[in-house]
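Scrolling down, you'll hit the structures one after another.
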Structure P
Amino acid sequence: MSEADGVALWQQRLDISPFQRWLGLRAEDVGAGTLTIALEWREDMVSNPATQSLHGGILASLIDLGGLYAVLTTKSLAVATVDLRVDYHRPCSGGKLLSRSSVLRLGSKVSSAETRIADTEGNLVASGRGVYLMAASA
């Protein structure tokens, strides 16, 4: 499978969820245990009209989904988020965001992944870690 085919496959998987389609998530790069997702800032994602900053829940969702899908790239099956830690570093008020997620630990009961979200200038906007419940093996 070519790199472009791999990205297209993960884009299809991201597009399964109506929420993820609404977010406009775009798979940019994928590897075993890693996933890069792009998100374009939109007016309807603003939490504070005075500052035009992106809602923190959008960033938290990107951290959660990026980590979950990074686990899925290992051909393992995660079924739910057990814990999520989010750190907000600076407001985002426009442009494209890149979320880079990588698996920290792949386990039989739980797995963990970390995600870093940066703006177009490479400034860290948010980061976090997720812990995901793994499907019971047959």
Structure Q
Amino acid sequence: MIKSRYFEIHELIPEELYHSIHEDVLWRMVPQKLIETIDTVKNKFPNGSMSINDYEWAGQRRWSGLRTVGSKWYSFWSQHTTLNAVDAVFSRYDVEDIRHYILDNPNEFPHIGGIELDVSWLHVDCRPRRDGKIITFTV
């Protein structure tokens, strides 16, 4: 079983699952590509925090990893539904700079297949690339 070097499982999983399913089971649910991706992003941008879900620290971010049917932001078609995406915020970096860096250096992030534009967080997902290129989109 592979775990993240930088993140705890509650940062990827909704609160009700975190409190009802053993951590080892939850880690086995997380695709290895996603774990490698979030660790690569954090390693490349190491200063300050990179937050996904922060409910364990009394934060408001609860659905920035896996989104289940009970989520207000659930969508059957979303990469979040299969735990194939995260939305992250950074304390010491401008998210637009991070997006540009990833798009300019896609080989450093081999599993990122999609990036959402025009949002205040970094959405990255591990969908297949289109013609070898990262897909950019807005919702």
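Who wins on mean count of other Cβ atoms within 10 Å over residues 8-15 among P, Q, i.e. which is largest? Walk me through the numbers before you get to the answer.
Numbers: P: 15.1; Q: 19.6.
Largest one: structure Q.
Comparing structures P, Q by mean count of other Cβ atoms within 10 Å over residues 80-87, which one has the largest value? Don't skip to the end; give the middle numbers.
On the way: P: 14.0; Q: 20.8.
When mean count of other Cβ atoms within 10 Å over residues 80-87 is calculated for P, Q, structure Q comes out on top.
From which structure (P, Q) was distance in nm of label points 7 Å out along Cα→Cβ at positions 32 and 88 calculated, if the value obtained is 2.0?
Working: P: 3.8; Q: 2.0.
Answer by label: Q.
When mean count of other Cβ atoms within 10 Å over residues 48-55 is calculated for each of the structures P, Q, which structure yields the highest value?
Structure Q comes out on top.
Each reported figure results from applying straightforward, stated rules to the coordinates on display, with no laboratory input. Computed from a predicted structure; not experimentally measured. Cβ atoms are built from the backbone, for glycine too; each structure is taken alone.
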